[in-house]
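Read-outs throughout are calculated quantities, based only on the coordinates presented, and are distinct from any laboratory measurement. Every value quoted in this text rests on a predicted model; they were computed, and no experiment measured them. Cβ atoms are built from the backbone, for glycine too; each structure is taken alone.
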Structure 1
Amino acid sequence: MGFNKLSLTGRALKYLSQREHSRLELERKLTPHAEEGEDLTAVLDALEAKDFISPERVAQSVLYRRSGKLGTSRVLHELRSKGLDDEVVRAAAEQLKDTEHARAWEVWQRKFGEPATTPQERMKQMRFLASRGFGGDVVSKVLRGQAPDEA
């Protein structure tokens, strides 16, 4: 049986075997493949009832994969774009807030490693960290050379 002949459930399980997906993500991916008479909502409800779709696991997966490279605001934006509810996003924000400075320091160290010597270089470093979603207060600490253990 080729990939094109997979049922919606089979297709959903194939996606879920590759990584955690939110209900919204699966709905977006499966909608083009739903044929007349197939009930996508029922398929997603059944997968959710069997705990194959879990917003908490999706959030943990995103935190694990992305928090080492991105600041809190970018990670939370990614969670919201996956259709996760506010409660799950708030819990993730709580997890991220304590490590924001350490994560920003790590990203800065990998990219630059030394303080800026010119205003242009400082702005470049600021833009880099801000574009990764790190907050202004954390960016300032990092660019002043304040390591996380000194906070």
Structure 2
Amino acid sequence: MLKNATKISKNVKETKEIAKMFLDKILGEKKKQKGALVVGLSGDLGAGKTTFVQAIAQHLGVKNKVNSPTFVIIKKYSLKNKKHKFLFHLDAYRLKNEKELLHLGWEDIINDEKHLVFIEWPENVAGAIPRPSKTVHILTDKNEHKHFKLK
């Protein structure tokens, strides 16, 4: 249903629906690895990566305001979920390489099965992303519609 699926959103409401569908799918899958569930979000500036994470956080019951972590690099949100304890939202846009993640406690974050990790600009730190991971690539068309390619 979701593998390599492309979903189109014309507005924030539809983006929230796509995020919910994606979240339900990835949380319902049998884990193939130990450690955190990691999702890479790629797309141009302003494509909707943070909006997607905001919708994910809302569906997970996060009450705090979810903003882009561009300047702080990483934000951590508590979850009231039996399976997952924290949602991590990272923005690797300003990172030069994978080594910079290590200073943020990356190994501890990705080695804990109770962590959900959403990382914007994963291509900047591709060598540090555990396999298998999920990806969401967002493209904006000439009508400002968002095309979410979900893998």
**Q.** With helix-only ellipticity at 222 nm (-39500 (n - 2.57) for each DSSP H run of 4 or more, over all residues; to 500) derived as -7000, matching label from 1, 2
**A.** 2
Q | Comparison of 1, 2 - label where mean projected area of the Cα convex hull in nm² is highest | A | 1
Q.
For Kirkwood radius over Cα pairs in Å, for residues 67-114 alone, which structure out of 1, 2 has the highest calculated value?
A. 2
**Q.** Winner on distance in nm of label points 7 Å out along Cα→Cβ at positions 35 and 107 once structures 1, 2 are ranked, highest first
**A.** 1
Q. Given a computed value of 3.8 for distance in nm of label points 7 Å out along Cα→Cβ at positions 27 and 99, which structure among 1, 2 does it belong to?
A. 2
Q: Taking 21 as the value of relative contact order in percent (Cα under 8 Å, 6 or more apart) derived from one of the structures shown (1, 2), identify that structure.
A: 1
Q: Figure out for me which of the structures 1, 2 the number 0.80 belongs to, where FRET efficiency 1/(1 + (r/R0)^6) of positions 75 and 123 (r between Cβ atoms, R0 = 25 Å, to 0.05) was derived from the coordinates.
A: 2
